[in-house]
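Pasting the structures here.
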Structure I
Amino acid sequence: MREAVTLHLRALELERGASAHTLRAYAGDLGTVIDFAESRGAADDPDRWDLELLRDWVWQQNEQGLAASTLARRTSSVRGFTAWLARTGRTPADIGVRLRAPRGERRLPRVLTRSQIDEVLDDLDSRAADDAPSALRDRVAIELLYASALRVSELVGLDVDDVDDQRRVVRVLGKGAKERIVPFGLPAQRAVRAYLERGRPALVEAESASALLLGPRGRRLSTRAVYGLVAGLLAELPGTGPSGPHTLRHTAATHLLDGGADLRAVQEILGHASLGTTQIYTHVSAERLASVYRTAHPRA
């Protein structure tokens, strides 16, 4: 079964264009079910893989206190694997088609207020006032995460030629190697221009190639560096929940909807394959509306 997992991951890479990050996540998820099957003496015997075994694995994972989102993702990974086993003739039927993770409480994503995002961007403007190359780069990173609602992997994967200054759009390679064109505004345009003129040239080294955002020694900026930057910026802001780059993506989507954007337009900007994924932001906006009502209405 471990060999089958390797072949399955290879198929995901070749057929669906799965990224290295996605493949690592799948490998980790499927490793847990293989380990569990080994503990039951069933790892190398497809005939002993059945729904009961998989449900026992789900129960074990649930007992470990995993977050509902993690358990749901692992269960989804296993369903995809068992479907592939059946499709390639390694098992007579898809044993995981009825496998479900326990339902957990659905949490709305963290969203910054307009004043909070303004505070973050004003802080970055102050840091970049003396044209320090790293400060100019950091301002571009945050501007694009918020202005274009990018995923962190999409941001660090940008090349210089992906930014069209005249049309104010950026070409993004998203999940499944799907390309999309996303707009950005005047503040982001000014930040990009300043960085390309006075920041990036000071950071360029032999290994920089065409990467837009450069880190130490001129290499492409890492996702870890962006996580650290965002966490530092959000640390002092009121509110609970995640403080990573995805919070800026959630914030951008919610602010677009609050401003009257069409849900399908937001779906295109975010690069969601399903409109249902985008609809969570309508719940965020509704929650914010209810909060304002409770605070402001005399008969709330």
Structure II
Amino acid sequence: MKNIIKQHPALSYYILTFTISWGGILILIGGPGHLPGTKEQAEKLFFFALLIMFAGPFLSGIVMNFIIEGQDGLHKLLSRFLQWKVKRHWYLIAIFTGPILVATLLFGLSIFNQEFLPGIVTSNNKISLILFGISWGLIGGGLLEETGWTGFAVPQLRKRYSILSTGLIVGILWGIWHFMIAFWASNYLAGQDSWAMFVAGFTAFYLLALPAFRILLVLVYDITNSLPIIMIMHAFLSASTLIFQPMVTGKIAFVWNLMLGLLLWIIIGLVISKHRLLVLQKPN
């Protein structure tokens, strides 16, 4: 078994990640018969389901580094966490890329429809919203997720694939990984909107926007070799969506998620046109 895992490290990582995240959520909610869950069940268990979901990439990243390279693998993972010494502009890029993209898009859309106004503008408790978004982004999206995505999966895939291919693989699976909790909690998260519109908005963000953003993350990691930079960049995208997303769902959520995805893919197109060899070239 260990030899098979070593022969297919990335595949093994994803099997373990989905088993922990999806399997753990199924155990928590009482089995597949509770899919989708009721609003009451989701409201009661949503926080715990999130913790279980985040445990998947976090634990898998640690376990797989140990299985593949033993103590050396754990030391390498730790060294990635300690790679803070990068040029100052990378911290600015990591912190501001997500918020600038999300805020600029929503303020632009709000010119045509006030329902697109960022949530931080219409919220009655702005400080709490900001603190929640940043703390949840840093702990959940940054630390727990990136321990696996960039702490293991990306370095393994970069041995064989280009930045673009690695970003697409990790990004698409990253988006699909969110499906279990979204499907289970759809009656809770969708509110009064139709389930079909909720799925459309979910798909636009997780299968259009996230893969494009992951390509940017892989590119930045390839240049900086800094896990903290990627954690921060991921965290502030998560924080910006929590802080700026409009206080409405349905068509508004679908449109802004779709537009965010299209905007990110335009950026990817510009990056490829300017740095074609860097993004498309496979490792030697």
Structure III
Amino acid sequence: MFARHARLDLVIFAMPITAENRLLQMLRKLWVLPVDIRLAAHSNKLRLRPRSYSYIGTVPVLDVFDKPIADWDVVLKSAFDRIVSWVLLIVLSPVLLATALAVKIDSKGPVFFRQKRYGFNNELIEVFKFRSMYAEAADATASKLVTKDDPRVTRVGRFIRKTSLDELPQLVNVAWFGNLSLVGPRPHAVHAKAADSAYDEVVDGYFARHKVRPGITGWAQVNGWRGETDTREKLQNRVEHDLYYIENWSLAFDIYILAMTPFALMKTENAY
């Protein structure tokens, strides 16, 4: 808990490598955090080549985990997100206005729906969407997943959910607030469940998805794992794709996912 809230950049284990059980116990807790993890080698009797170590001052350390996106890569991804999202907001402004008008005409209530979701490092962020449910049936915590032919969803809501037009206001999250990326693991609502269990209870290491900022689209979505996560298998596959993205991130990978997203949106069988 302290490591998450203190916004640590680096954790060093200063214990002998022979304390395997203690090390593994700590690593199971800390590997999901966006921090560098090192094992101090000064107290160990390993005699590795100097190139095998990193150094913090004069202390040799063994690299265990690295933050997936660090240093100038953070600046590069952030700049790319901001620039492209502003361009998309301008280009798609007629679509945004038309969708807002349709939502307003179709049913009473606000045009936008705000929902708390988990963001980077498990911090709560407020995500914007076009409202797709009747105002009196809105479920801000996602305690009940939307299913096929869900009576809570409006006529316009069914269309904008199928086409993901309801997600377009999240460009504001990227361009203005900076708490979302264009590409990354999709942020989930705080009480979302799969098979009547919280996501982190279903998938071991689930919170490792939050080592980077969440995204509007992602590797899981372009590979068909979009929409309802009502079973353990669906959630497991989504998380596996998210972790693959995190471990293999590059700007070229982001561009590829963005290019594939329009084609993925044509497959609407899992979008309710």
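Derivation of every value follows stated rules applied to the coordinates shown; laboratory data play no part. Every value quoted in this text rests on a predicted model; they were computed, and no experiment measured them.
I, II, III: which one has Cα extents along the principal axes in Å, as calculated, at 66, 65, 32? Among I, II, III, the structure yielding 66, 65, 32 for Cα extents along the principal axes in Å is I.
I have -17500 for helix-only ellipticity at 222 nm (-39500 (n - 2.57) for each DSSP H run of 4 or more, over all residues; to 500), calculated from one of the structures I, II, III. Which structure is it? Could the numbers behind the result be given before it?
On the way: I: -17500; II: -23500; III: -10500.
Only one of I, II, III returns -17500 for helix-only ellipticity at 222 nm (-39500 (n - 2.57) for each DSSP H run of 4 or more, over all residues; to 500), namely I.
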